[in-house]
1. Taking distance in nm of label points 7 Å out along Cα→Cβ at positions 5 and 157 as the criterion, which structure among 1, 2 has the greatest value?
2. Where does the value 1.8 come from, among 1, 2, when distance in nm of label points 7 Å out along Cα→Cβ at positions 117 and 429 is the thing being computed?
3. Looking at structures 1, 2, which one was distance in nm of label points 7 Å out along Cα→Cβ at positions 53 and 125 calculated from, given that it came out as 2.0?
4. For structures 1, 2, which has the highest computed value of distance in nm of label points 7 Å out along Cα→Cβ at positions 301 and 381?
Structure 1
Amino acid sequence: MTLIKSISGIRGTIGGTQGQNLTPLDAVKYAAAYGAWVKKQRSKEQYKVVIGRDARISGEMIQELVINTLIGMGINIVDLNLSTTPTVEMAVMLENADGGIILTASHNPKQWNALKLLNNKGEFLNGAAGQEILDLAEGGDIHFAEVDDLGDRMIHDAYMDLHVDEILNLDLVDVEAIKKAKFKVVVDGVNSTGGIAVPLLLEALGVETIKLYCTPNGEFPHNPEPLKEHLGDLMALTVKENADFGLVVDPDVDRLAFVDEKGEMFGEEYTLVAVADYVLQHTPGNTVSNMSSSRALSDVTKKHGGSHKASAVGEVNVVELMKETNAIIGGEGNGGIIYPELHYGRDSLVGIALFLSYLADIRLPVSQLRAGYPSYFMSKKKIELTPTIDVDAILKAMADTYAGEKITTIDGVKIDFAENWVHLRKSNTEPIIRVYTEAMSQEAADALADRFIAEITAISK
């Protein structure tokens, strides 16, 4: 059982011991630290924070603890209750709030939950802000309100609708063309809030929607990470229903993956590639993805006359580089689409709307669209960490071993070979070393990953 404290938020398993897991006491402790940080940002009479959660079984408990802690600090709460990460981000902007918290552990299994923290722009905190909150939690000056100064709680259940409305109003979302195309789509909502939000969007676009696991009860029917090995039911139902494609989101709806009409994976990495291809055709410019993402985005960007840059892993790092380079679109190869025309956050809903607009324009089956992109294959594996493993020493040893290759060390170690690459890094969200590779065939990608796992295992003994 684990509690991970990082700039990505406070993430842990429910139950167990305070300080070692995400217990009620830990939820209160870090909510209070965040409230103190919000108040330090600017002096004002009233503060407002938006709170939303995915459908995890522990969500309602953690939500009440967090909300009432902030109320106890004199902070007003806009309570979205069941929501999505991008919806909370949008709500912070539209409410002119001082910050937001999403209660979700993203792709982690049901025993996990987390506090994902936002600033007053509805964006994830940078490293300095995250560290300040961690410092406040470990002995900072935290004051609570007296009885006449307690915060208020406003229930707001319309933000998913408002989020959809904002997407429908985007210039590149061709609502009429999508409606005329009469698409049929299977949706795997992994029994979380994607089961609410995605059908809401599709119905507004006139898409016939076949729901699979769309009951938001937090009982995930399969591993919630949207990878091929977890999506057999979606693949089979897409073929059975003769659908144009299937799609799956993670529990908080910031990762998106497609299945083509033949029941084959479109490729999680190619979600961003296809959407960027469409966007760049209409608004040429630059793109950004992280170091663990496919080279295919760079290829597509160059085809449209733009420049591509790679950031350290983590949404905040992608967003920072997007702003520096004036990127038109960006994101992460795990199916995360960031479209600044809407907001600076990974958003599956806007990704779906742009993908549908592209399909309505080109009138090609999804399998043919995928066949038109460069064929790269990725392997995403991991090494479980134990307390005795010195990750920094291992990564340095790997960099030294391959010093003759192109090495990038802004986030772990990435080694670029002529026809493939490997990226080794310690996860911010799980006690693991991630081993990502890309090559010209799946067999080569898997073999490269296995080779490096064997080398790291030998070093760590």
Structure 2
Amino acid sequence: MALIQSISGIRGTIGGKYKENLTPRDIVESVSAFGQWMINEQVPLKVVIGRDGRISGEMVAQLAIQTLRAMGIDVVDLGYSTTPTVEMAVPAEQAGAGIILTASHNPKEWNALKLLNASGEFISGEEGEALLDLIERGEIVYADIDNLGTYREATDALDTHIEAVLQHSLVDIEAIRNAGFKVVLDPVNSTGGIAVPRLLEQLGCSCISIHNDMSGDFAHNPEPLPEHLSDLSQRVLEENAHLGIAVDPDVDRLVFVCEDGSVFGEEYTLVAVADYVLGKCPGNTVSNLSSSRALRDVTERRGGKYFASAVGEVNVVQQMKAVNAVIGGEGNGGIIVPDLHYGRDALIGIALFLSHLAAFKGKMSALRQKYPNYSMVKDKISLDPSLPLDTLLDKLHQRYSNENCSTIDGLKVDFEDGWVHLRKSNTEPIIRIYAEASDMTAATRLVAEMKEALHSFI
């Protein structure tokens, strides 16, 4: 199946052979290297750990917890949790690091170690390289019998997270309660089924859940894309609900469904929330190069400046800090509100979006029509592994040198009426091609044009 060790973390499929899958031995080696990295960096020897609802979660958690303790590192175990909850708990616990056991939107056979630094943010590329080097060299020193790490459960972290969301200055609890929203939730049988209803209850919303048995046996592909949300759309219509909410298994991505069953659009989660935030707190915004141009449009209309980063949450966060952005995120439904914490967080996204909808005093579908109606195509081109992919992108850059181009992450070409972003996959011999234009035909045409150009260079 698969094992991927990268600067972004360790992920793979459960079972199979060592070094080919995420086996117990791979888990222990990776966690040991992370512990050694902490010791080398002289950070506090305490780790906050939490997991989503995956079937393998408890097994992976026990391996990780006992490995850390064997290295003399104290463990604070949140149990079932969300990625943003762990991110907030790390600095709250004054820990040196955090580990989230989740493969995010990947199917149930996958799991992963998402690794956080002492700020509760994903480790940097340089830190990831150091970790991979430690895994390769295997130079790990374990603690003696008198210095084993301690273990403590912390069951209140999620409530603390929700309370912080409720206390956020832009969350209008009174307006949301007065609106009396009826919501249908699809947490895909994972920890969103614990977290989101608690938040909605505090906001005075009526919540009906589907796919919420916490089995970790995902009822559909867990990536919250329109083609996977037909059950949610149907239930919204049946219940005559104001909206539907879908989150991924670790609750850092957020997608909405309108009252008419149409999907609001994952790209437009950030656009709508940013519009609300910028209306209250003008400033700059950030998203990655593959996210919709609609965020730029909304930001400039509100008097701010928009900036693009390389793909990857850590890159978005770095750019947000550099330009002092008031909000940012990714077009996959990831919302980052820096005065709460620097991480994608569906819970604060829900609270801010409902505040926006309550102030709008109209239907979800009407709110969606406020925003530019761009169409996006996400495609890829498979190539011979021996081909120099960087050289191909360089030639493409030369062809479009008269256009507005960015090379901070692959190649993005900004045309007047659309854009195309091409970047190498870190794990496959492919080039991912994202394009956006005023309609689907134009976006598809841009992708076809880029594919034809790449083939002409081979």
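1. Values: 1: 3.7; 2: 2.5.
Once distance in nm of label points 7 Å out along Cα→Cβ at positions 5 and 157 is tallied for 1, 2, the winner is 1.
2. On the way: 1: 1.8; 2: 3.6.
For distance in nm of label points 7 Å out along Cα→Cβ at positions 117 and 429, the value 1.8 is produced by structure 1.
3. On the way: 1: 2.0; 2: 3.6.
It must be structure 1, since only it matches.
4. Working: 1: 2.9; 2: 3.4.
Looking at the calculated values, the largest one is 2.
Since every read-out is calculated from the coordinates, none of them should be taken as a lab result. None of these values were measured; they are calculated from a predicted model. Cβ atoms are built from the backbone, for glycine too; each structure is taken alone.
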